[in-house]
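As C-alpha cells, here come the structures.
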Structure 1
Amino acid sequence: MAQKIQKPRGTMDILPEQSPLWQFIENKAHNVAKRYGFSEIRTPTFEDISLFKRGVGDVTDVVQKEMYTFTDRNGDTFALRPEGTASVVRAVLENGKTSDTMPLKLYYLINCFRYEKPQAGRSREFFQFGIEMFGAADPSADFTVITTANSLISELGIKNVSLHINSIGCPECRPKYRAALVDYFSAHKEELCETCRTRLETNPLRVLDCKSPICSALAKDAPKTIDYLCDDCKTHMDDLKLYLDGAGIKYEIDTKIVRGLDYYTRTVFEFIADGIGAQSTICGGGRYDGLMSQLGGPALPGIGFAMGITRLILAMEASGVVIDGDEKPVIYIAPLGKNAVSKALSVTESLRKENIKAECDIMSRSLKAQMKYADKIGAKYTLIIGDSELETGRAQLKCMVDSTQTEVEIDSVAKYIVS
C-alpha cells in the first residue's frame with residue numbers, strides 16, 4: 001500500500017464545516033474596510049527576496065531565520081511573502097499609485113509563510129487581514145487605522161480585548177534611545193540569552209520583547225522609549241491619546257511593544273485578547289514613515305496593521321461567539337425513474353437560477369434513502385417526482401418541519417417555497 005501523503009507541518013486544511021466561520025470573518029473584514037474607505041489590493045504570493053531584505057530588515061528574525069526561499073530555473077531568488085506591507089509598498093511604487101490623491105487606503109486578505117515552531121495561534125502558513133494607509137502623517141491617521149481594527153474586533157463579537165500603544169520614536173530620537181538601551185543591556189550581557197546577545201549588536205529593540213524569563217525580567221527596568229522621544233514624536237503621541245480619549249477608546253501605554261520588523265517608526269500598537277494562550281496578540285501594527293523611500297520611492301508616510309485570522313477564531317471561541325453554519329437547502333427533489341431524473345435535474349437547475357438552494361438525487365438512491373438524505377442535509381421541503389407526477393405535471397410538496405403536504409405545479413414550485 002502506498003504511503004499516505006500528509007499536509008506539511010504548520011499548515012492546515014480548512015474543511016467545509018469550518019469554512020462558514022472563515023467566510024464570516026472575511027465578509028466582516030471586507031465590509032469594515034470599505035466602510036472606512038479602504039480599497040482591496042492583491043499582490044503575488046512570492047516576491048524578489050531583496051524586497052523583504054530591504055523592507056523588513058536584514059537583521060530581523062523574519063529574514064534571517066523564518067523566510068521560505070527558492071531559486072527558479074532562471075537563477076533568480078524569491079521568497080514566499082512573510083508579511084503583507086512590503087509587497088503593498090512595492091505594488092504602490094511599481095504601479096505609480098504614489099501620484100494618486102492622498103491618503104491612499106488599501107486592504108488585503110492574504111496567506112503568508114514563516115518557518116516557525118507551530119503552536120496554537122501560530123503556523124507556518126497563516127492568513128491575515130491587513131490595511132495600509134499612505135500619505136497621511138497626522139496622528140488622526142493613526143486614530144483611523146486603530147479604530148478600523150477596533151470596529152472589526154467588536155463586530156466579530158470578541159470580548160476581553162485591550163489596546164496597547166507605544167511610540168518608538170523617529171530617526172531623530174531613536175539613536176539616543178538605542179544607545180541608552182545598548183548601555184543598559186551591555187551591563188547584563190552575560191545574563192541575556194544567546195539570541196539577545198546577537199540582537200544587542202544588530203537590533204537591540206528586539207531584546208525588549210524576548211520571551212525568555214530572564215530577558216523579560218531585565219527588560220522591565222530597561223530605558224523606556226517614551227522617555228527619549230523628540231518634541232515632534234511626543235506631540236504626535238499626545239495627540240493620538242487625545243483622539244482616542246475623545247472617542248472613548250480605552251488603551252494602555254505599553255513600553256514593551258516595539259514590533260518585530262525594522263520599518264516601524266513612532267506609533268506601534270497591539271490588540272491583545274485574554275484566554276487564547278501565549279499567542280494573544282490578535283492585531284499588530286504601527287507607523288512606517290520611512291519604508292516608501294527605503295524601497296526607492298518618495299518620502300511618503302505610511303501606517304497599517306495585520307490581523308491573524310486563526311487568532312481571531314481563537315478569540316471568538318473564547319468569547320463564546322457562535323455563527324450559523326452553511327445555509328441549508330430549501331428543497332430536495334426526489335426522482336423515481338430515468339425520466340423523472342431528467343425532470344428533477346431540469347427543475348433543480350431552474351430553481352438554482354432563481355437563487356434558490358436546491359438539491360436532487362444524483363446517487364441513484366432508493367426513495368427511502370433519498371428521504372433520509374433530505375432530512376440529513378436539512379432540506380426545508382421535499383418534492384417526489386415519479387411517473388404519475390410526470391403525467392399530470394403536479395406533485396406533493398412536503399414541509400419537512402411539520403410534515404404537511406401541498407399539491408403544486410412542478411414547473412411553478414418556486415412560488416410555493418419562496419416567502
Structure 2
Amino acid sequence: MKVDVVLGSFYGDEGKGKIIDYLSQNADFSVRCTGGNNAGHSIEIDGKKFAFHLIPSGILNHGTTAVIGNGVVVDPKVLIEEMRNIEENGYSVANLRISNKAHVIFPYHVQMDRLQEELRGEDKIGTTARGIGPVYCDKFERCGIRMGDLVSGTFEKQLRRNIVNKNAIFALYQYPQIEVEEVLAQYTEYANILKPYVLDTVSLLHQAIEEDKKILCEGAQATLLDIDFGSYPFVTSSNPTIGGMCTGSGIGAKYIGEVYGVLKAYSSRVGEGPYITEQNNEMGDTIRELGHEYGTTTKRPRRCGWLDLVALKYAAMVNGLTGLAINHVDTIGKLEKIQLCVGYEKNGIISTNFTLDEDELENCTPVYEEFDGNFGDISQIKTREDLPENAKKYLNRIEEFVGVPIKFIGTGASRDSMIIC
C-alpha cells in the first residue's frame with residue numbers, strides 16, 4: 001500500500017516525531033492531517049532539537065514534500081515563525097504545501113477560547129488557549145475562513161463579517177473588542193508570505209498515489225484525546241484517530257497500509273480528565289524527571305503514570321493498528337520495579353474492557369503486574385535479541401496482551417537510538 005500512518009495511542013506526547021522522522025526518510029510526501037498548534041513534537045538531529053507544531057517533520061528530509069492537510073487548523077503567525085526557524089537552521093521550506101481547505105485561526109478564536117475556559121470555572125477542560133476549539137466550531141458552523149479564502153479577494157469581506165459577530169459576543173461578557181483594521185493588516189501580510197505554498201493538496205496527493213509515490217500521514221494528539229473516541233469532554237477538537245487521517249487529507253481508506261500506534265513505556269497526560277494509572281506521588285515525579293515530561297507546546301508538567309494495556313488495546317481496536325512503536329524504554333528501565341496495568345477491578349470483578357466513563361473509572365482500581373527494571377544503558381543496542389532479559393519480558397507482555405507486534409523500540413533521545421524490528 002502507498003500510504004502509512006503514524007498515530008498516538010494515548011493522550012499525546014508519545015514521541016511520534018521520532019517514528020515519523022525515521023519513516024519519512026523513505027517517504028515522498030509527509031502529511032499532517034489534523035489539529036493545530038496545540039500539538040507539537042520534537043526531533044533531535046545532530047544534537048539540535050527541532051519542535052514542530054504545524055509543519056510535518058518530514059520537511060527535514062531532502063526530497064520529501066511536507067503537506068499541511070485540509071483537516072489542520074492554521075495559525076499563520078505560528079506557521080511563519082516555524083518556517084523561519086527551519087530556514088535559519090539550514091533547511092529549506094521550498095517543499096512545503098498548505099491545503100487551500102485548511103481553516104485559519106484568528107485572534108478572536110484565541111480570545112473565545114480563553115473566555116470559554118473562564119466560563120467553565122471548576123469544570124475547565126484545560127485547553128492550550130490557542131483557539132483550536134473555536135476555529136473548529138466556526139468550521140462546522142460554516143462561517144470559517146480557509147487558507148484559500150485568506151489568499152483570495154474575498155478575505156476582507158469575510159473577516160469583517162466574522163469580527164462584527166464575534167465582537168457582539170465579547171461585548172456581552174465585557175471582553176475586549178477585536179480591532180478589525182489591525183487584524184486585516186496583519187493577516188494580509190501573512191497571506192502575502194504564505195500564498196505561494198497554498199494549493200489543492202487533495203489533488204496533489206492523489207496524483208502522487210497514481211505515480212506510486214510513498215506517503216506518510218502523521219497524527220497530532222492521540223486516540224484518547226479524539227473528539228469521538230477519547231475521554232470526552234477532556235479531548236481535543238478533531239479526530240486524531242484513523243478516520244481523521246482520511247478526512248484530514250482526502251486519502252481514501254483503500255490506500256492505507258501500515259498503521260503504527262506510538263506509545264511510551266509508561267504514560268503521561270497534559271490537562272484535565274480521567275487517568276486511571278496516574279501516579280500523583282513521588283513515583284510520578286520520578287518518571288516525569290527521568291522522561292523530561294514537559295509539554296512541547298505549553299511547557300506544562302505532564303501527569304505521569306504506568307502504562308495502561310487496557311487502554312492500549314482499545315487504541316489498537318479503534319485504529320486498526322498493525323504495529324506498535326514504543327518509546328522511552330530506556331527511561332522506564334532506570335526504575336528498579338515497573339508496573340503494567342492489565343485490568344480494571346470493580347467490586348471484586350476484574351475487567352479488561354476499556355471505559356471512558358468518568359463515574360465508572362472512579363469506582364475502578366487498576367490491576368497491575370510487576371516487572372523488574374534496571375535495564376542499564378541500552379542506547380547503542382540495535383536488535384531486540386540483544387536487549388537485557390528484563391526489557392524483553394516487559395516488551396513481550398505488552399505484545400502478548402495487545403495482540404499487535406512491536407515494530408519500533410526507542411532506546412534513547414537521539415535520532416539513531418531506536419531498534420527497528
Structure 3
Amino acid sequence: MTLTRWLQPACLILLAASLRAEELTLEQAVQLALKQNRSIRNALLDVSKANSKVAQVRTRLYPGLNLYVLGSQQLQSFDFTFNRGLLGVFPGIGPVPAEDVKVSTPLQPTAIMIARLQQPLTTIRRIRLNIATLKLNTRIAEEQGRQQRLDVVRNVRKLYYGIQQFDSSLAAVRQTLALYKELDRMTSDYVKQQAALESDALAVQTNLAKTEQTRITLEDQQATAKEQLNQLLGRDVLSEFTVTSIGPASEFEADIALARKRALEMRPEVRQARLRVEAAQSDVRAKRSEYIPDISADFNHVTLVNFNQFIPSHFSSVGVSMSWEVWDWNRKKYELAEKRDVAEQAANGARDAESLIVIDVNDKFRQLRQARGQLNVAELARRTAAEGLRVAKDRYQVRASLLKDVLEAQAKLEQAAANSQQALAAYWTAKAEFERALGEDQ
C-alpha cells in the first residue's frame with residue numbers, strides 16, 4: 001500500500017509533464033508556416049504549372065512526326081484501261097500493249113498509311129517569343145508565391161502577438177482576481193465589525209464576478225486565436241502550444257528614404273507589374289510575327305495496302321510546305337492593336353504600383369512611429385495607476401480611505417494595464433505591417 005501510495009503521485013506528475021503543451025517561439029511559427037502552409041504550397045504548384053507550360057511550348061521547336069492511317073472496304077473497284085499502243089510502237093515488236101488491257105482492283109479491305117515528319121522554319125522565332133512570354137509568366141507566378149509568403153508571415157506574426165497579448169491580459173486579470181478576493185475578505189471582516197456597509201461587500205463581489213467573466217472571455221478568444229494560428233501553420237487546429245512572453249518594444253529607428261527604395265526593389269507587387277510590362281511587349285512581338293508565312297521542311301511517306309499492283313505501294317517525298325493566310329479582313333491588325341493596348345495598360349499599372357507602394361510604406365512608417373509614441377504614453381499611465389492603487393490600498397488597510405477609493409484606483413489600473421498591453425501589441429503589429437510593406441520574407 002505504501003509503495004502504491006508513492007507511485008500514484010509520481011505517475012501523475014510524469015503524465016502531466018508529458019501532456020505539457022510545447023512552447024512555440026515566433027521564429028519557429030514563421031518557419032513552420034513557410035514550410036507547411038497550404039496556400040504557400042498552392043503557390044509553389046502554380047510555379048510548377050507555369051514551368052510545365054514552358055516545357056510544353058518548347059517541344060514545338062523540334063520536328064513533329066504525324067501518322068495517319070485509314071482502313072476501309074472498297075465499295076467499288078478501281079478500273080484502269082491501258083489502250084493499245086499506250087506505251088508506244090516499237091520495230092519488230094509492234095504496239096505495246098498489243099491490245100486494250102483492262103485492270104480492276106478487287107473489292108477487298110484496303111489501307112492508306114501516311115507518315116509526315118515536319119520541321120518548322122519561320123515559326124521558330126514566334127515559338128521562341130511565346131516561350132519568352134511564358135518564362136515571364138513563370139517569374140510572375142514566383143512573385144505571386146513570394147507575395148503569398150509575405151502575407152502568411154505577416155498574419156502569423158499578428159496572431160502570435162495577439163496570443164501574447166491575451167497571455168499578458170490573463171496574467172493581469174488573475175492578479176486582479178487575487179486582489180478582489182483579498183478585498184472581499186477584508187470587506188467581509190469590516191462588515192462583521194460594522195466598519196463597512198453591506199453594499200460595499202456586494203460591490204466588491206460584483207467586481208469579482210465581472211473580472212471572472214473577463215477571464216473566461218479572454219481564454220475563449222485566446223483559444224480561437226490559437227486555432228487560427230495552427231491553421232496558418234498547416235497543422236491540426238487543436239494542437240496545444242504556448243507562446244513566449246511578449247517582449248519589450250525595441251527602439252524605433254528607420255530611414256524612410258531607404259525604406260522606400262528597398263520596398264521598390266523588394267515588393268512582389270512592383271516586380272509583378274514590371275514583369276507584366278515585359279510579357280505584354282513580348283506578346284506584341286509574337287503577334288507581329290504572325291504576318292510571316294508559316295514555312296516548314298517536310299518529309300512524307302505514303303504506304304498503300306491491298307490496292308492494285310499497278311499502283312505503287314510506297315512512295316516518299318521531301319519538300320517545303322507553306323501556309324499563309326493572305327487575306328484576313330484585317331483581323332491580325334486588330335489583334336495587334338489589342339496587344340499594344342494591353343502593353344500600355346501594363347505600363348500604366350507598373351507606374352501605379354510604384355506610387356501605391358511608396359504611399360503604403362509612408363503610411364506604415366507613420367503608423368509604426370505613432371504606435372511607439374502611444375506605447376510610451378500607455379506605459380507611463382500604467383505605472384501611475386499602479387502607484388495610485390498601492391497608496392489607496394494602504395490607506396484602506398488603516399481605514400484612512402473608503403473602499404470606493406480602492407475600487408476606483410483598481411479600475412484605473414485595470415484600464416491602464418489593458419491600454420498598455422494593447423499599445424504593446426499594436427506596436428508589434430505595426431512593426432510587422434511595416435516589414436511587410438518593405439517586402440521582407442521573414
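Values in this text are rule-based calculations from the coordinates and carry no lab data. All figures in this text were calculated on a predicted structure; none of them were measured in a lab. Cβ atoms are built from the backbone, for glycine too; each structure is taken alone.
Descriptive notes on the structure:
- Which of 1, 2, 3 yields 140 [volume of the Cα convex hull per residue in Å³, calculated]: 2
- Look at distance in nm of label points 7 Å out along Cα→Cβ at positions 136 and 408 for each of 1, 2, 3: the largest one is in 3.
- Taking Rg/Rh (Cα atoms, Kirkwood Rh), for residues 192-367 alone as the criterion, the top structure among 1, 2, 3 is 3, with the largest value.
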